[in-house]
Structure P
């Protein structure tokens, strides 16, 4: 049995009760030139959220969105009794890459969330926000959006990736893909809460221009990931 739907943040897709479940989770990066930093997947209760649209990002979310550090989110989820998987790809997910993992949930952990920094972005992340796990066995397919944490201006220029420090992280595995000496697309962030990301702009000047991103490679629009959850 297969179901197709579009996942929206906080939307209950099918009714469920607080029972345990065995899940097989497949996530595919469907972007052209954007990597996903280590993913964090968590099945949790209805009182926990990794992020909320329209609200300020937590320090844990900021650390993930700006630098790819999922440790804070993992600690928060563990303290709430969540069942989680950290970094199922054992590293960054390149464009087109698919990762599969299994997750057994405890009773009451009937909501599924996913986060992972989108690289290269200033504070963009792929996200699934509290999707209610169906009780009916079957395969459920949907797509994920790219979100903006609202914690940093999308200047699109090289930086450290440290929380609160301007600039996007440029990691060794894709350093050659990113330009330098960009003047910055913007210096301000007018929407300081979690919101749908506008996508990267980029330009064609790898030695200057307004952006250090390559518009032919790094420009993207939503959705950015395809997910299939199999409830066994």
Structure Q
């Protein structure tokens, strides 16, 4: 019976398409290996070959990771290049375990947000506008400079702020900009801009937690001042 190659399968059953459509957790170990090696042999698809490979180590990835190139090349359809790809992928998985998950700062007060961003916004001769992106636990995911301007003004594109929020899957945002003049007061344009950002973010179910104004000597919090 002639084998059916992967490209002839229903799209939802192809390993690459399955991963794209349903996520990495939906793909079996054999399918992940099949993605790595790309093709099987004359009688087996890549998935069938990888199932047989995994069966030889009792479906134990730890045992598979101990195989050398020569061991893997004993399987018809796996040459040196494919064997090296498998070994490299498993070695990356091993090295991944050497790293602990990054500890993220919890920014649940204006003081903590100020400390988190002060190195970026103090002692500048020009204005910069930044946004901090947070998850549901108020932990910082990312921070981005949105714009840079002159001594008393910087243009802000709200679309850029929200684009970063969506790409980071952020639950909330803290806004921040500096006043090189040293004036620790929210101007009318500052208030209007904040209002526009809050309204735009609400449409995407994203909350603006605060807007901080930095000077070299301190900060003002919209939330603490009842301006938000």
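Structure values in brief
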| quantity | calculated |
| --- | --- |
| Origin of the derived value -12000 (helix-only ellipticity at 222 nm (-39500 (n - 2.57) for each DSSP H run of 4 or more, over all residues; to 500); candidates P, Q) | Q |
| Of the structures P, Q, the one that 17.5 was derived from, the read-out being mean count of other Cβ atoms within 10 Å over residues 40-47 | Q |
| Read-out distance in nm of label points 7 Å out along Cα→Cβ at positions 136 and 160, computed value 5.2, structure in P, Q | P |
| Structure from which 28 was derived, relative contact order in percent (Cα under 8 Å, 6 or more apart), options P, Q | P |
| Structure with the greatest value (metric distance in nm of label points 7 Å out along Cα→Cβ at positions 24 and 120, set P, Q) | P |
| Label whose coordinates, when Rg and Dmax of the Cα atoms in Å is calculated, return 17.4, 56 (choices P, Q) | P |
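Where a number appears in this text, it was derived from the coordinates with a stated rule and is not lab data. In this text, all values refer to a predicted model and were calculated from it rather than measured experimentally. Cβ atoms are built from the backbone, for glycine too; each structure is taken alone.
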